Structure I
Amino acid sequence: MVKADQVWHRVTGRGVKVAVIDTGIDEDHPDLTVSGGASFVPGVSSWDDDQGHGTHCAGIAGARNNPLGVVGVAPECEFHAVKVLAGNGSGQLSWILAGMGWCVRNNMDVASMSLGSDVTDPNVGCITAYQRAARNLERSGCVVVAAAGNAGRGNNHWVGQPARCPGFLAVAAVDRNRRKANFSSWGPPDLSRLSGVEIAAPGVSIRSTLPGGGYGQKSGTSMACPHVSGAAALLKQLRPTWTPARIRNHLKATASDLGAPGFDPELGAGLLDCRRAVLG
């Protein structure tokens, strides 16, 4: 759907440092190659994945193009596992901020953040600490991508934290028919274009890597987010001098319009299109 395979003759993400800020990544999975990482979960020294979520997201962004299992959007990117969520999938703001700071110090090119919390007030402001951390990453040359949230079925279907902060590229989820997934958070409509949903990617029944060398399906904007992170890695390899803002804007400018004509609060600029982003 995102046409990543149509650009691998040109770019694969090689040499681009992608941080998966999550539950870690399975260090032994044969379809993943992890260059290193760090844990910011108190009492846990290893960045190895003890929950599964981070490994699944990593496979979507960049599982290797080999005879095994699946292949990710940027199959030759350089993975770094930044463990900020515990084995139960939860984490503290301080852990996440520490992980983002590590990404600055270690010169990450892309930060993929399939995490967040829902909001009950449509007009709630961005958490200042998140925004400050994202701006520090952007100044260091890193594109910051976040899941919009999975509150779409309820009355409080608003884009969550930290995706609603302007420093984060918020990603919505679509199904195989290119319709907004019913769980995908959106709005309110009066959010600025840098605070609401900006782009969409597949997020329903996505097959990817799991700990222990396995594979399985998961759904969520968590699965949509690493599609866009992988695409950012492809663009970074192609245009290494482009700023994070230029990469972000280019991904949106080359997306395929979905939903209401033009930019809309449910799907932003539309469906990620790697072929148009890379080949024009």
Structure II
Amino acid sequence: MSVYSVTTLNLGTALIPGPELTWMNNFGQWFPLVFQAVLIRGEGVVALINTGPAEDLTSMNDQWASFLGEQARMQRDDGQFVLEQLARHGVRPEEVTHVILTPLQLYTVSNVLAFPNAQICLAERGWVHFHTTHEHPHDNRATSIPDDILVELVTTAWPRVRLLKDEDEIAPGLRTWWSGGHHRASVVVEIDTADGVVAASDTYFHLSNVTDDVPLGISENIYECLRAYERVRTSADIILPLYDPANFDRFPGGIVATAPPGHPGT
């Protein structure tokens, strides 16, 4: 049985309005999000869920501020850039074997090319949507996959791109399933650990989305959200929302699950 260690990494903080976090609720309130990448380590596998926003936040922040106001700008402290966070855990970019992107947005894809040996895993549904949709009220091509990254993904990096089926296995004990809800490219990543199954996803921003059965406000299908929450409550031992600040209270130091002594994930 393959088991992994799981560590969540703080890549910066932003505020969002209440109805964006909880569908038709909390008007007039703002809530914090901590954008995270998740480091998964086991035998022969060093996987990363999401690669974080670019080193220069200006372009992304200007876009966010243009429709949400200045308070929506992401704040990142020294040492929170994804490559710096990985270095703190002794991981070099060339050692990463898999990058899992969920969804396709500037805050997930911007550094994907920094991992030259990684298999790049993303939802086939999201990839098809990106390449076949001309206009969409939520997904913008430039903020889903910027042109400079897209060119690499369809040329030199294409042999490393893996399009995930609705139910897929990346490695023994490391699975994905398409969840939708937030974006067409949203998936749940299930990780087998010594502490049980960890389920990480952007389809839920905070733990309360799942536990209280409240769909995201910034969703493309609330029924997909609710179906995903029901499945996660049944199948997961540890629910890991990819933006919940409380993750770092629940899991001190971001350590979600440790591998058994002597295991490659330690």
Structure III
Amino acid sequence: MAAAEDNIVFIGDIHRQWHHVVRGLAGLEHKPAVAVLLGDMECDRPLDEVAAPLIEAGIDVRWIWGNHDYDGGPEMWANLTDPARNPHTRDGVLNARVVEIAGLRIAGLGGTFRRRVWEPPHGRRLQGRSELAADVATLGADWSEKQRAGMADALAAMAIWPEDYDALAALGADVLVTHEAPSSHPQGFAAIDDLARAMGARLVIHGHHHVCYRARAGDGLEVQGVGAGWALGLDGRAWWPGEADRWLGAFPKPWQPT
């Protein structure tokens, strides 16, 4: 894994604050070959443009989305996901995929759990995006057609969908990259742990909660949280800092800090 540790960074929720990346890159003697963005970039311009500091440094950009990447509506979402707007980064999306990077199989799962779709430990309300139209049609009469369509578009974009989760569970991976946290975080979900174990992954790397930490479960599964704007390697080493970490609190059992 040594070569991968020297060549991949995982960048936490940027929230348009690309100055963390610019400053971080400027301070590096050795630049990584690959950067994985953990969601919540909030692209006010196409990802190719906002991620130019990485692209121009010759760094391959891979990415998943977070719960805020649709905050600006369809235009913000298109800035992230429209292939025509992003010739450089369009093939970098990792959601529901396993991609070999630096000799490692890295899987991605974007978004967060949403009650109208699936919020573990409760059961699944919906399985796939094809069910959305019928589901939002059941919203009350006080919902306009525009509001129903907006709800459907937002859920299609930002929810963790069982169809994506199940597709990944049938695959194998060494590392699982998520926006949502596993149960190592006090606000995380054991369903992420379950997915990692089903895939045979030994490490989960996540954003969303704006805190850097490393934890290990009793069976050896490890989790790396990445703070907002921070770049961390596979081994947890900081390539550059971002915003001050939020409060983490005590690790839920059986997780232990490493």
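Bear in mind these aren't lab numbers, they're just calculated from the coordinates by the rules spelled out. Remember, predicted model here, so these are calculated numbers, not experimental data. Cβ atoms are built from the backbone, for glycine too; each structure is taken alone.
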(message) With mean count of other Cβ atoms within 10 Å over residues 58-65 coming out at 21.1, pick the structure among I, II, III it was computed from.
(response) III
(message) As an exercise: mean count of other Cβ atoms within 10 Å over residues 138-145, calculated from one structure in I, II, III, equals 9.0. Which structure is it?
(response) III
